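These are the structures, in structure tokens.
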Structure P
Amino acid sequence: MTPDAHDSRCGGTYRSKGRPGHSFVSEQTALLVIDPVNDFLSEGGADWDMARSTVLKHDVVGHLSHAIEGARQRGIQVLFAPMAYTAEDYENEELQRRSGINRMMFERKMFLAGSWGADFHPDLQPLDDDVILLPHKGVDVFETDLPDHLERLGTTHLVISGMTANLCCESTGRHAMEHGYDVTFLRDAIGADTLAAYEASIRLNYPLIGNAVLEVAEFLAAVDTAEARPNKGDTVFGSDHLKMGTVEEVVEGDGERPGYMVVPRGLVFERETFIPLDAIVKVGEGEVCVNVPRLFVAKMPWDEPPTSATRQAKLGPPREQVANLYGSRSPSTDQSQV
């Protein structure tokens with residue numbers, strides 16, 4: 001079986017493997033702007049009565065505009081991912097029967113093709129160099145031509161913004177992560193139909209399915225910065241954008257012992273904590289981001305410096321030493337295919 005086929009069937013490899021960088025490289029990064037249209041973002045839009053609370057609270061339109069312009073200035077490809085429904089979608093495909101959200105969009109006449117509601121917000125207009133994707137008909141933009149464009153562009157880092165937090169943004173981020181992309185969510189450039197949906201996505205789900213949850217300004221500041229390492233005194237943030245503590249010491253790996261940074265006991269940690277350096281995904285000026293949410297970091301076995309032995313134990317056994325993948329059972333297919 002080819003490596004590509006293996007990735008497709010058994011989970012995509014991490015596309016940035018072997019590249020230990022902690023910043024966004026412009027030519028390998030893409031900004032995905034999901035549903036930046038009037039039905040969501042403009043007064044009078046079909047969903048404005050539901051979306052306006054988070055859209056106004058977080059100035060989603062303003063932050064989207066900042067993210068888009070900043071990405072263009074830095075040479076990052078911007079991709080617009082709108083929706084558009086025609087009569088054939090409902091009469092022939094019966095999408096209104098497929099799911100709750102499809103029923104809602106049908107009944108509320110959302111994103112009707114060619115309408116003002118399905119058009120882009122006046123402050124978020126695509127330019128000729130931007131990519132406008134084929135319309136997604138559900139909540140997963142990966143079911144459009146997005147994968148083809150990402151492959152063509154050589155993208156490894158996908159930055160997600162737009163609408164809505166718990167549906168299209170989250171579904172697309174999950175799919176991208178499963179295909180090996182380094183996924184970052186822009187928390188202040190994302191809205192939802194309810195505050196509860198927004199908070200659940202930003203605080204609970206994104207930090208686990210992505211590598212970082214950042215604000216637009218933090219993302220733009222991290223593009224093409226000089227490669228940085230953590231330093232004593234840096235503030236450590238989890239993937240949920242919550243502060244964990246301050247770096248007390250950095251110990252580089254030596255080929256035998258893995259590198260790590262030490263965060264002392266404090267308000268978050270009940271003990272001195274030794275965070276592996278390969279848990280770091282972003283380093284900014286005075287800030288270090290690791291890809292574990294603060295909510296779960298206390299559950300990590302980081303109460304002593306890592307060693308080559310403890311790392312090997314976490315790697316698990318080599319494939320050729322495993323008789324049955326599931327203890328007493330294996331998949332109902334040729335194991336050489338897995």
Structure Q
Amino acid sequence: MASVQLVEDKVLTTEEIKDLQQKVRDLARQKNAVILAHYYQRPEVQDVADFVGDSLDLSRKAANTDADIIVFCGVRFMCETAKILSPRKKVLHPNPESGCPMADMVSAQQVRKLRTEHPDAEFVAYINTTADVKAEVDLCVTSANAPKIISKLESKKIVFLPDQALGNWIAKQVQDKEFVIWKGFCPPHFEFTAREVQALKERYPDAKLAVHPECHPKVIELADFVGSTSQIIRYATTVDSKRVIVITEVGLKYTLQKKNPDKEYIFPETMNYCGTVYCCTMKGITLPKVYETLKEEINEVTLPPDLIERARRPIERMLRLS
């Protein structure tokens with residue numbers, strides 16, 4: 001009996017998965033489509049993608065292709081970013097219900113209200129925000145480039161949103177500025193506790209600890225390395241240690257094992273349910289949904305042209321500063 005994987009509420013054999021992946025690839029070729037998958041996606045979805053990576057990097061790569069269609073296997077704001085950078089391409093989202101709780105914790109209206117309260121501040125948004133919010137800020141940043149870019153700004157006062165953990169981590173590195181930090185958070189990252197991390201460290205005393213900056217400050221304090229998903233990949237696959245404890249979404253384990261199978265990557269063990277370091281909305285995208293979305297060209301992401309133009313400006317400014 002071939003090995004099996006759970007996809008939605010149905011178990012597919014390895015042969016069925018391979019057959020469906022081939023159908024997706026054939027459709028993509030016929031329709032001149034490019035398939036993007038975030039690192040946190042299911043392995044069978046990552047394997048069918050043309051590009052696997054972080055959200056902004058994926059959108060930029062898609063923009064540089066001659067594809068007519070982008071199928072983005074990620075959460076909603078990522079699809080919006082792809083549309084912002086590729087307004088003439090058709091962007092499809094395999095699961096429209098896959099939103100980002102953190103991105104939804106701040107609205108454009110709340111940003112406009114903050115503007116009246118802090119007229120002297122520069123408004124900086126994590127790339128993990130909706131298009132509506134991007135359109136209201138001065139600059140976007142990623143978890144990889146945020147400290148470097150914000151340190152270049154002339155303004156001494158920064159309003160940072162929506163992620164409080166990332167904002168506090170940046171503020172510690174850019175100490176010559178005053179930060180006003182929105183109280184949003186990524187539930188899978190932020191709710192993982194220092195006690196749980198300490199237990200992993202005691203269980204694997206020879207392991208290095210890599211942590212995403214969306215994690216709680218007390219977790220970050222325990223880390224040997226703090227960085228974005230792509231930075232964690234570089235660190236975890238090259239560090240001089242046979243074991244690395246990784247505190248981020250468990251989907252990254254598949255990429256790490258492919259890049260350097262000689263190391264052991266230890267993730268929190270609550271992988272099977274919506275809980276610690278497990279993003280339910282990311283996992284809401286399945287291979288059958290990718291196939292149906294591309295086949296029928298459904299779930300198109302649309303944004304008003306004026307919103308695309310306004311949301312594009314803080315992204316382009318980030319790219320210039322970086």
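Derivation of every value follows stated rules applied to the coordinates shown; laboratory data play no part. Bear in mind that the values here come from a model prediction, so they are computed numbers and not experimental data. Cβ atoms are built from the backbone, for glycine too; each structure is taken alone.
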Looking at structures P, Q, which one was helix-only ellipticity at 222 nm (-39500 (n - 2.57) for each DSSP H run of 4 or more, over all residues; to 500) calculated from, given that it came out as -12000? Q
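Using log10 I(q)/I(0) by the Debye sum over Cα atoms at q = 0.13, 0.14, 0.15, 0.27 Å⁻¹, for residues 222-301 alone as the calculated read-out, with -0.36, -0.41, -0.47, -1.47 as its value, let me know the right label among P, Q. The partial results should precede the final answer.
On the way: P: -0.36, -0.41, -0.47, -1.47; Q: -0.52, -0.58, -0.65, -1.28.
Here the read-out was taken from P.
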Which entry (P, Q) yields the derived value 12.4 for mean count of other Cβ atoms within 10 Å over residues 198-205: Q
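Taking FRET efficiency 1/(1 + (r/R0)^6) of positions 118 and 310 (r between Cβ atoms, R0 = 30 Å, to 0.05) from the coordinates of each of P, Q, which one would give 0.95? Can you show the working numbers first?
Working: P: 0.05; Q: 0.95.
Structure of origin is Q.
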Could you tell me which structure in P, Q was used to calculate percent of Cα pairs over 33 Å apart as 34? P
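Thinking of P, Q, which structure, once relative contact order in percent (Cα under 8 Å, 6 or more apart) is computed, gives back 21? Can you show the working numbers first?
On the way: P: 18; Q: 21.
Label of the originating structure: Q.
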Answer label among P, Q for the case where distance in nm of label points 7 Å out along Cα→Cβ at positions 14 and 190, calculated from the coordinates, equals 2.0: P
